[in-house]
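We did not get these values from a lab; they are worked out from the coordinates using the rules stated. Bear in mind the structure is a predicted one, so any value in this text is a computation, not a measurement. Cβ atoms are built from the backbone, for glycine too; each structure is taken alone.
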Structure 1
Amino acid sequence: MKSLLQHKWLTSFISILFVVVLFIALPVSAKDTLAVLDPVIHEGIEKGIVQELVAAIEDEVNNANLYDLLSNEEKIQRAKKVPGNQTQGCEDTQCMIDAGKILGVKYVIGGALVREKGDCYIKLRLIEISGEGMGVKRSASKKCSPEKEELLTTTRMITSMFMGKSWGDVVKEFGKEKKIIAEPPHDGIWREPETGMPFVWVEGGCFEMGCGKWTDNCEEDESPAHEVCVDGFWMGKYEVTQGQWQQIIGENPSRFQKGDDYPVEQVSWNDVQEFIVALNAYDNSKNIFRLPTEAEWEFAARSGGRNEKFSGGADVNKVGWGKKNSADETRPVGKMAANGAGLHDMSGNIYEWCMDWYDKEYYQNSPPKNPKGPGNGKKKVIRGGSLDSKLENLRVSNRGRSSPTCPNYTIGFRLVWSSNSM
């Protein structure tokens with residue numbers, strides 16, 4: 001009996017020991033490997049900056065602690081095993097994927113330092129080398145200073161964003177200098193200093209919001225028409241463009257990528273909040289950038305509360321891009337006539353996000369002064385109609401809605417700059 005118990009004890013001990021040894025032998029939370037490729041330096045830029053750029057990228061990768069970084073020595077050793085290989089001097093995606101395969105890593109970061117129209121740009125991409133997700137995971141193109149320290153800081157900021165931080169958080173973390181902005185006189189055009197985005201002053205006032213006798217084809221949620229008063233505010237003269245989005249966020253999500261002056265689209269309401277946070281990080285004034293409320297949007301679209309069917313008048317062909325005249329694509333901002341407030345494209349081209357949650361019955365109990373929509377909901381308000389909208393959806397009283405998490409190629413936005421955070 002004693003012998004049997006000893007045998008069972010020994011067997012249990014050996015089993016436990018085997019499990020412990022096996023556990024120790026297993027890798028703990030193995031990370032994917034990542035290699036940083038030397039950025040390509042275009043003509044007209046100092047070539048000696050390459051290794052400092054690589055070091056800046058590698059520092060941020062190490063700080064994030066998300067990947068096992070391939071050392072320079074390992075890169076050299078692995079590259080030697082493949083004669084005639086191409087692991088450096090890569091700029092296009094396929095070349096970087098090939099380099100990653102040679103180096104035996106899961107991800108690479110690479111890109112180029114270029115000069116375009118006299119300006120310096122750092123262009124980087126995070127690329128997955130194999131598997132279902134193979135291809136570009138993140139990309140960014142940022143205008144950079146020719147000063148070395150500024151260039152290295154911009155490089156670190158892009159890499160930090162690749163490691164999962166929002167651009168707004170990155171701007172705050174790296175302490176980008178805020179521009180001291182004094183509110184200008186309420187006439188003419190004011191330009192946001194970081195992007196050059198033009199704003200016009202919309203003088204506050206009262207108007208009859210919703211479906212009035214001056215329009216037709218109204219939907220149920222546009223009624224009843226009701227008096228609303230709004231304070232004055234600065235509003236973007238145009239929809240935010242792809243060039244402005246890329247300058248702040250570092251990448252362009254748009255479907256219609258035909259030029260910097262086309263409206264950015266395929267951005268969700270939540271995406272827009274990241275843009276706003278990042279833009280506000282540059283602003284040291286008492287005002288903030290934000291989306292307009294639905295009431296502010298309609299007041300501005302109707303040229304400061306006029307009884308207009310479309311934004312700028314009754315002839316939509318002079319003021320808006322819709323299904324009949326858009327050829328199923330967006331158009332550069334500002335090509336149609338401005339409305340009476342000096343604002344363009346508020347009928348058509350792309351729908352524009354508003355701050356408010358959508359409620360089809362909200363007009364029945366809307367506050368008369370600076371209404372900001374219901375306290376919660378499932379969808380956010382979109383206004384103005386788009387490239388594929390029917391005529392009735394281009395009316396300035398027409399209300400649309402969409403999920404705040406869902407980007408769409410028909411939806412973009414314009415901003416308000418105001419001391420009222422709503």
Structure 2
Amino acid sequence: MYYRRPRHSRHLADIVAVWLVAVLCASRVLASPREWQPLILKGSQLPVLSGIDIGHLEVLAIHGGRAEPIPFQVDEVSHDGSYALPEGPAGMPGNPRPTLAPDDEIALIVSDLGEKGTATAQLPSQALEIEVADPLGGPLRYAYVGVAGAPRLSDRRYVAYDPRTDTVETDHYRVGLTNGLPTEFVTQNGVGEHRPNLIDRMKVRLTTLVIGLIHFSFTEDDIHSQLLAWKVGPIRMVRRLSHSVNLLLGLRSPVFERNDFFYRDHLENPFKMHFSWAPRIFFRDIRVRIDLDFNDLSGYELLWSQMSMPPLKIGNQEMEQRLAAMGSVPISWIAIRGAGRTTVQTLAPTPDLPLLNRQLYFNDAPNRPDPPEHIRGEHPGIGYVITGWEKLEGGVHTFVSLLITTRADYSPGVLMEELLSPPVVTVRARAETR
């Protein structure tokens with residue numbers, strides 16, 4: 001029998017349907033705040049500014065109908081990808097009057113961008129419009145790059161560096177480095193909060209079998225690093241380091257270099273590995289453990305990708321035992337949440353990454369030694385056990401480690417979507433937009 005719903009029921013259903021659509025659309029828009037994410041433009045994307053004196057550039061955004069300068073920096077980059085880093089023992093000053101070149105990089109923060117410019121008088125007549133579209137939804141964002149004799153510049157600086165203590169600090173974290181590796185890490189909500197250090201050190205432990213006979217291992221203490229040069233700007237700090245590793249029989253690996261990037265909300269550590277031959281020819285059972293050895297994360301929560309249980313409350317023995325009973329846990333990211341922040345660690349997608357297997361490493365054993373370390377035990381140790389290195393061929397392989405800190409209610413899942421779906425940038429002259 002056909003049943004005709006009363007009119008008020010149909011109206012209720014219509015209201016519910018509209019509400020659901022609104023919620024879904026809103027959640028899609030709000031799902032991608034990208035508060036942590038930088039925007040890097042190459043000079044080649046702004047060809048009409050090629051050869052312009054960098055000191056005459058200004059970047060503006062419209063907020064509430066008013067044009068205002070936003071922080072930006074231009075980093076000189078050579079054709080081979082090397083950054084001009086003026087500070088440090090191997091610092092090389094760039095051009096005393098640098099001009100914008102195709103390989104140079106202009107760094108911004110996505111969340112600083114604003115509305116589409118309609119107030120012509122507030123923007124330079126020849127300004128370029130930077131339009132940023134989000135594949136995950138949400139409104140378009142805009143910035144305007146202009147040239148002026150006396151450019152309007154923001155006085156905001158997101159990154160500070162103290163070379164005496166080798167410490168990088170922003171409103172949202174503080175990192176102290178020793179031998180190129182973190183020995184201090186703090187999340188915070190403002191510079192100078194003086195929160196206690198959360199970690200003892202970053203641990204890097206490798207074990208393998210050489211030619212099927214000799215057991216070989218090294219730790220982070222076998223890595224030799226030297227800070228060569230750096231540059232600190234309003235948006236990021238770029239550091240160049242050299243590395244070598246102690247090998248068998250007193251031998252040391254060739255020296256290689258890498259650049260690290262420190263932004264307001266995240267650390268980016270690209271590193272390249274060069275193998276003259278495929279590792280499997282001489283090595284078997286290669287196992288690399290990389291973790292942060294925390295001093296005391298009681299009260300924090302642990303999260304990871306494809307988690308099949310509620311967030312693990314660190315220090316809760318029942319939950320930690322449940323995790324231990326799960327055995328190997330494949331993951332693509334891990335996160336801790338506490339003290340008003342959520343901090344996510346992951347590896348950015350690269351062609352070689354799918355060849356490796358990443359398992360969750362979690363060890364809450366403050367009374368069990370895990371040398372070398374300064375403070376006995378781990379409370380807890382959180383990171384990865386990485387295997388599958390034998391699948392790599394000879395040649396150069398690139399990996400990019402990311403540590404991102406956001407406000408506590410920022411979803412790690414949303415953050416990973418943002419990482420995997422970068423914004424789409426269009427650059428045009430303002431005359432083309434009218």
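Points worth noting:
- Given 26.2 for mean count of other Cβ atoms within 10 Å over residues 296-303, calculated: source structure among 1, 2: 1
- Answer label among 1, 2 for the case where helix-only ellipticity at 222 nm (-39500 (n - 2.57) for each DSSP H run of 4 or more, over all residues; to 500), calculated from the coordinates, equals -3000: 2
- Comparing FRET efficiency 1/(1 + (r/R0)^6) of positions 72 and 216 (r between Cβ atoms, R0 = 41 Å, to 0.05) across structures 1, 2, the highest value is found for 2.
- Distance in nm of label points 7 Å out along Cα→Cβ at positions 168 and 232 - highest-scoring structure of 1, 2: 1
- Taking mean count of other Cβ atoms within 10 Å over residues 128-135 as the criterion, the largest value within structures 1, 2 is that of 2.
- Which of 1, 2 yields 1.2 [distance in nm of label points 7 Å out along Cα→Cβ at positions 160 and 184, calculated]: 2
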